[in-house]
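K.L.:
Structures follow.
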Structure I
Amino acid sequence: MKMIQWRKPEGKTISVLMAGDFCPREENSAFVAENYKEITAGLKDVFDEADIRILQWETVITQADTPILKQGPNLRCSADCLNFSKNLGIDVHLLANNHTGDFGPDAVMETIRHCDSANIRTVGAGKNLKDALKSLIFDSPAGKIGIINVCENEFGIATEDEAGAAPLDVCDNMELIRKTRKEVDILIMAVHGGHEFNPFPSPRMVKSYRAFAVAGADIVFNCHTHCISGTEVYENVPVVYSPGNFFFPGDQYSMPSWYFGYLCKFYCDTKGCFGYEIIPYTFDNSRMRLMNEDELQKFEKHYDFICDTIQDKEKTKKIFDAWSCYFMGNSYLSIINNIKEEKFPPDWNNEDIIKRWIHIKNDFCCESHNDMMRNYTYLIANRKVAKAAEYRQLMEEYYQPSWMKDLIDNRK
């Protein structure tokens, strides 16, 4: 697609290629480890042309049978899956995500050790909270590059004395941006958060990520939603709300949007980022490839509408109202409604009781879940649920676009 550029480069330049969520899942580990060249052949040239390559590594590298109690699946893979990253020349793995801690603190450190052995830098996880929040700083032809990587507060977050992922905390994160800004020429703020399968960022996400740009980040890059979202240039800083999955195979996914994404190629000099382009692709369980001309036309229309919507504050809010009331909000409230205890407070040492309430922990602690529940209950309390239906049909059209579904159906 056409490059977006807002100023002319000065001096030496570099390109930084960033990719979304990668997870082979345990059942696909052997296939990915053995067939990585065939899987990545359709995108290999794009990676070879970049100077710096960064990937969101959304899985634990371990064989330990120590899954933590959490909402959602516990994901892991074998160390041989690092062949995938090494073949693409990946320089950095982003580890701050809701699966880094899936098998406990020891597995977090095991994952970091495996990446180190493969000569791949990591950021966003560490032996404790202080270590996990450390910025990654390294040299490049255009000067020093700094990367900060955090994720929303779900499960596996580092503590003062246990390994885990670096947490999102807008105020603390902004302070870290200001501090790191003084040490580097190019600063990347990478976040893992948002609402799964929602192509439109929430008002809170837009506000927070723009704040990161104002605080001093040269690039703001978000993953996690498992679907394509939009981008914008805010105060001469590119903000990516979600590039979709990079490679996340599995027949269990009924969502067509799961199998589409785009790479972000940022162009930088010693003054930061001056332009970027997005490179759309699609994948199935055995290969990845760039979109063809027909697919690109449909993608651009989809992508452009989302980008335009992000610039409309009122419309963004109304779309989020529709999402909260008519898509994911009801499933969350139904879980709360089904929790019944004969006495309260119950025995919090009882493992079965804890399992029943673990979902509630996520609703309170994860920024996106909390964001949606606060919005939905506000709309309920103020008799505005019916009004929120204004953008329900639009959300249905973009939630799982017909053009994506058609492409998936044609593969079968």
Structure II
Amino acid sequence: MTAPTPASAATPHPQAPSECGSAPLAGITIVDLTHVLAGPYASMTLADLGARVIKVERPGTGDDTRAFPPFKGPDSAYFAAINHGKESIALDLKNEADRVVFERLLTQADVLLENYRPGVMERLGYGWDSLHETHPKLIYGAVSGFGHTGPHAQRPAYDMVVQARGGVMSITGERNRDPVRVGASIGDIAAGMFLAQGVLAALLDVQKTGLGQKVDVAMLDSQLALLEHAIAITSVTGEAPRPSGARHPSITPFETFHAEDGLFVIAAGNDGLFAQLCNALELPLSRDARFATNPARCENARLLKRLIEAVTIDRPAAYWIARLTEAGIPTGPIQDVAQVLKDPQILARNMVVDVLDEDGAPAYVAAGNPIKMSGLLDPTTRGPAPRLDADRKSILDWLDKVC
């Protein structure tokens, strides 16, 4: 098993990644059995940090997201956004010849990722216990709906199921309206982020102990881990919070406000910022007992919103954003995704990258790597998403050399 190559000790400008030094996970090989989103999101994160990801797919159909719209020609933009820069080999783990190839891959892998229902890998002969015995340094990362333990471990799940059961939908949306799911697939994405974190911790630990670990991440667990304020409120009051729309239930003012031409956001997160906000809006409220402290403002949040909007409604949102920004108040527009992709701050941080096609031309747009590191290159492009089984020959040639 190959240890990560240390990042360069140089300390270049924080906004200019080093041109020398290698990525933190250079030399790490990940065999990735995952499909759809949670697992592929984790392996994408690890690939952005320098790992080599060999995506093992079902023969014939491959990852389900290859069939997800929108399409550019025959290819899925959804698949490309999550699987760019990976390699693909199609293997049927019930076929003896393919099992031989898979087992050769395991001898060179640092990490195995899978997102089957618990028990599937054991039935295939590749469960944690057996692999740990034969490959003691191998890290085994598993993500599933409900984890590998507990009474409901065998139940299937998708993003919406865990958003609903995990409490997230109960606090999302407008009060007295039907619950809604969060627009981004946070059931999958949060689990993928926690899986990547667990794998990184296991990679550090294996250097100290020489032994790999099993990383078991449940999508449901991951939803609970996101409910910081909701758990605090419920544990203290005994009552579960209800949806509060755009308003934060524990900080005021911290929501959307109407301007002359639409909504914008103000987030005055402490008493000092609230005083600055009152000065900027010429509202004599910072010493009013109803608003002088955050608990008081939370008790009188509806009244405070009306008083603020009585001022902001007379000017466009851009005027207030400029004025409040100058005053040091956290504020901003509510942008759609098309606007986000043109946002100068987003672009300056290289958070919109081109995914290339096989000919090296830009084919898709994807989110960049949000983890900026001084020794990690941050290219403006990503390699193409692999066609199904496109890397079989090169992978087999590599195995012939190393095995």
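K.L.:
Hey, Rg and Dmax of the Cα atoms in Å, for residues 168-255 alone derived from one of I, II reads 14.0, 46; which structure?
P.N.:
I
K.L.:
Please compute mean count of other Cβ atoms within 10 Å over residues 32-39 for structures I, II and give me the label with the greatest value.
P.N.:
II
K.L.:
So, one more: Here mean count of other Cβ atoms within 10 Å over residues 200-207 was calculated and came to 22.5; which of the structures I, II was it taken from?
P.N.:
Comparing all candidates, it corresponds to I.
K.L.:
Which one of I, II has P(r) over Cα pairs in 20 Å bins from 0, in percent, as calculated from the coordinates, equal to 23, 49, 25, 3?
P.N.:
Traced to structure II.
K.L.:
Rank structures I, II by FRET efficiency 1/(1 + (r/R0)^6) of positions 96 and 160 (r between Cβ atoms, R0 = 25 Å, to 0.05) and report only the one at the top, that is, the highest.
P.N.:
Comparing I, II, the top value of FRET efficiency 1/(1 + (r/R0)^6) of positions 96 and 160 (r between Cβ atoms, R0 = 25 Å, to 0.05) belongs to I.
Where a number appears in this text, it was derived from the coordinates with a stated rule and is not lab data. The shown structure was predicted, so the numbers you read here are calculated from the model rather than taken from an experiment. Cβ atoms are built from the backbone, for glycine too; each structure is taken alone.
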